[in-house]
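Novice: Right after this note come the structures.
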Structure I
Amino acid sequence: MKRWQIILILVAVVAAGFGLWRWLSPKPVEVRYRTASIDRGDLVETITANGIINPVRVVSVGTQVSGTVEALYADFNDRVKAGQVLLRLDPALFAARLQASQASLANARANAALQAANARRAGELVAKDYISRQDFETSRTGATQAAQNVAQAEAQLRQDRANFEFSVIRAPVSGVVISRQVDVGQTVAASFNTPTLFQIALDLTQMQIEAAVAEADIARVKPGQKVDFTVDAYGGRQFEGVVDEVRLNPTTQQNVVTYTVIVKAANPDGALLPGMTANAAFRVAERRGVPLVPNAALSFKPEGYKAPRRKGARDPDVVTVFVATPGASEGEIVPQPRQIRVGAADDEDTEITGGNLKIGEEVITGEIKPDKGGGLFSGPPGSKPPQNPNAEREKGSTGGGRPRQRREEAPSP
């Protein structure tokens, strides 16, 4: 075989190999964008917070006297009425003190009667000059002191009788016993701090949430606002409440300042139990039929885009979005910046309150970057890009609903 024939064969083999490599390699994909149309819809802006569910009113039952628990007449979850006996302390010491007071009163009354009689006789004798005026005054003073001793003994008797009655603990209100902290045989000591024996909830059909709201959000929480909340025990059930009070006493933990917000909630079926943790969402703003833009469009910025410099303070409610506009070549999409003013927002959309963005226009919510081709078997033979190589509409709800942007697909700004 001649030399030029060998060269032709080598050239043909190289050309065939290059053609095969080009055929097996994937075609470069142009930059494509995700878009969504501007449409009208409803929006609810919320503030989230956690809190503990408690009855609206809880009465702590204590004791004014010390003693040993002799008998219990109420337990957890018992329904009690006002005046019902809950607990009885050992009455032996109280009965002894009461008996001693009664004896002291009787002695004081007898002494007072004697001193009064002596004073009357002294008055008769001083009138006849049988005794001196000083002896008469001394006798009358003794009668007065004896009368005061009677009054003191009567007061001590009333105190000991009250202590004897306090040894029987009664329910101050009607309700449900939610806590019992003593047992038979236990000694309770009433000193500077009254010990708590029972806790009675007046009405478990009305509950309240003590929610801790961060200081950054507390300015938007007002009495009368609606609150949606869930509890872990009923994950799929939505409960409703109303803001009743914003307490002005702040709490600081690890340099985080929170305020306690009281939310009233009805509990007709008893599903909410004291101590449950509520995951609350405060409805700070509600909008109906307003223009909405996906949140992903607010964070999208094309590669290489630089925002123009502005003089003065920046308005935080004015943001820049990019509208998908046709380019010079067929199928080309060019991001066009538009400034809009935004208002309330939820997890998916933001209200448009101003700007030149119209209903139905397409805004860019993200960029699909092309794959870096070049490997010999980096893709199947004949792979082709999508029919529209420049734009991809975000899949959304059917039947006229506006497309929804999936937040996990939104690129970082």
Structure II
Amino acid sequence: MERALLVTIRFDSDRDEWRVEDLSRELEQLVNSCGVEIVDHVVTRPDKPQATYLIGRGKAEEIADICYAADIDTVIFSHDLSGTQQRNLEEIIRRKTIDRTQLILDIFAQHARSPEGYLQVELAQLQYLFPRLIGKGIILSRLGGGIGTRGPGEQKLEVDRRRIRKRIDKLKDELRQLKIHRAIIRGKRKEQLIPSIALVGYTSSGKSTLLNALTGAHQPTRDTLFTTLDPLSRICLLPNGEKIVISDTVGFLHQLPHHLIEAFKATLEEVIEADLLIHVLDISHKMYRQHAQAVYEVLKELRVDSKPIITVLNKIDLLEDRSWIMQEEKEMPNSVAISAKLKENLEALLNKIQQEFSFRQVTLNLRIPLKRMDLVDLFYRQGKVLQVDYQQKGINIKVNLPKPFAYKVLKDKDIEKVY
């Protein structure tokens, strides 16, 4: 197992609410998701970033001594490094150095399952490596595998920039073709008048567990970060019988690098195209407010922050004291407290989703001839049948239907609307 030294950096010039202890804890969670042994953890608080070594030469030499004494293979930084900083640090430390983006990409590489997921990971890895393929050193000699090199984007870094650029162009073209295919699938869903919902939230907030609870899906759930990389969509029935599509998506993270958001736009398209967003928030986490802010920052970058949002205060089963939850629901607009794991209060969530789409529903009293039993079957599939009365001259039926579908139905000459 690879032995790693972690380096958490908190600049005095930083203005966010994250404490160095919180940054350290999240870095450890990310590294644990990679299956790497953490040997030691160094915390440093420089005044501001330094162009040459980010943290200063003295601190870099101190890290080099720790690595030599503890037989450490890899140094993992909580901050992103420029290509120059990475090369300079490796010259002093004489160990492989990994920054936060490489760490996240390594986790993505392990969790990619679909062809599309593999393409996106490889593209993101190559786009990250491309500007760093200058000069020589440890960064150009990582042929032994391990963290930062595995996954579908693993390449011998000695290949020239021209071939890498050609591979990047090919990957982008393949992703464009997949985008067209997804657009066709979404188009068919829209033709069937099925609204779509995307689950969004901080990584490990319980999105996959909620998808399983609402739809009966069997999406894998683990207590690690970024378990879900590839989007998964499933049908769910609302209490009024309306069908909706719910999609699970990749989790967000504090200061998620912009270029990663761009690289994974294909995965995040379900968020962009959704009619409604469900923001799943781990209310048991002591930093849930900071997590919520991080999610909204990503939604803003995707330009979807104006979409209707239901906030799900998840994991109430982990709270020893729930007395303050009602106040939190009042303070957070359009929110509902649940436990996805125990399926607690899911009915309230489904009712809230139904309210969001209530403008789409209409109740009709119809009369149809006995020969048109196919319409009765259709109403059961597309809506919620409230009452059926079989008579000698025909069938009287009361049904809730999506408005666009109801308009189509009323054009059928065999259907008579009863007032």
Structure III
Amino acid sequence: MPNSGAESPPPAYLPRSGESWRDPFPMYKALRDRDPVHRFENEQGEFWALSRFQEVFAAAVDASTFSSARGLTMAYGEMEELGLDSPIVMMDPPDHTDMRKLAVKQFTPRQVEFLEPKVREFVVERVERLREMGEGDVVAELFKPLPSLVVGHYLGVPEEDRNLFDQWTDAIVAANSEGDISSAGQAVAQLVGYFTAHMERVRDKPGDDIISSLVHARPKGEQVSPAWILGMAFTMVAGGNDTTTGLLSGASELLTRHPDQQRLLVNEPNRISAAVEEYLRLTSPVQGLARMTTRDVTVLGKTIPEGRKVMLLYGSANRDEREFGTDAESCDITRKVRRHLALSYGPHHCIGAALARMQTRVALEELLARCPNFTVDVAAGKFAGGNYVRRYLSLPFSAQGSEPSANAIKSVA
């Protein structure tokens, strides 16, 4: 007979992709409870993983010790072949601070508020189409094209070029999610060529997009490097699409799993903004990213050597009972979420956070108003590949014979 007193094997961090993203949470809990500063190896060498909230938070805000400048994936030297200046997400202060000040001007609450009617118009059209069909793939119909529309708008991509832009976006997002951006070399080259030409156009005829703003910016009296502007465009494509898709698809899953909470939001839509924070916490679309240590650093009694990649497991930290209480794994849209790491923290707090929140709020407002009884088939949903972003690639949707509410009808009129 097996020895009932035998110890279970030590927890191990195993990178997820595709179907294995369905339930990474027992692995996270085992790491938090038994090996919160976890060492592991792959063919590239030695890596570490932090899984508790306090330690992940501390690393996220300490850019001087946990540097982003050497890349964010479980690979060493992954960005050199792109030929771009370091994107803003791969810069450390003070350079990062200067560039962030330029970019953040495009993501003010006023700018996001200005875009909301355009977002709502698109969402209403897509939700009504789903309602009329009765069922469909909600990722393909709404959750994927919405963030692509928004990123394209911010980058100044006109409607007639949107198909090309979407093709490049798909290729770059897929490659980025796999941690092998070199496989999207052709798409990156085409995107670089397109935005190089766009920069030349807006020198004479600037628009309202972020490229125009950066081309005409003069920080410290000097022009912004064209290579850095191209890096900003790449960052927005690679980081602004699949993450929002992950949040939207994950939120729809949580609504289906908790019909009582769905009914509460249908009846009290003013709660949706607060609910988005709980959905951010639990879905954590970016489940983890790497930093590199700039010195030997001791965390919970273990010393991580200088020059090692360290995975900051946001998806685990956001379910840490030490931070969120004994029900941390449960969805509670009435929870008062003081802080979470779904959008990181510190110098690299997501620059598009307000934009992601607005898209999610608007999408949920219209879905719940127009299809108040909707469900998604979680078991039939398929997860996208990649080791960093947890998102559905497809997710069957049913309108359940929903009729739009009076508020929904009023918003169309």
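We did not get these values from a lab; they are worked out from the coordinates using the rules stated. It should be emphasised that the depicted structure is a prediction, and the values quoted were computed from it without experimental measurement. Cβ atoms are built from the backbone, for glycine too; each structure is taken alone.
Novice: Among the shown structures I, II, III, from which was the value 1.3 of distance in nm of label points 7 Å out along Cα→Cβ at positions 336 and 352 calculated?
Specialist: Matching structure: I.
Novice: With distance in nm of label points 7 Å out along Cα→Cβ at positions 168 and 264 coming out at 3.7, pick the structure among I, II, III it was computed from.
Specialist: Label of the source structure: I.
Novice: Quick check: -8500 is what I get for helix-only ellipticity at 222 nm (-39500 (n - 2.57) for each DSSP H run of 4 or more, over all residues; to 500), calculated from one of I, II, III. Which structure matches?
Specialist: I
Novice: As an exercise: P(r) over Cα pairs in 10 Å bins from 0, in percent, calculated from one structure in I, II, III, equals 4, 19, 25, 22, 15, 8, 4, 2, 1, 0. Which structure is it?
Specialist: Values: I: 4, 12, 13, 13, 11, 10, 9, 8, 6, 4, 4, 3, 2, 1, 1, 0, 0, 0; II: 4, 19, 25, 22, 15, 8, 4, 2, 1, 0; III: 4, 22, 32, 26, 13, 3, 0, 0, 0.
Label of the source structure: II.
Novice: Thinking of I, II, III, which structure, once semi-axes √(5λ) of the Cα gyration tensor in Å, for residues 248-319 alone is computed, gives back 22, 14, 10?
Specialist: Considering all the candidates, the number was obtained from II.
Novice: Compute distance in nm of label points 7 Å out along Cα→Cβ at positions 256 and 288 for each of I, II, III and report the one that scores greatest. Mind showing how you got there, number by number?
Specialist: Numbers: I: 3.7; II: 2.0; III: 2.7.
Going through I, II, III one by one, distance in nm of label points 7 Å out along Cα→Cβ at positions 256 and 288 is largest in I.
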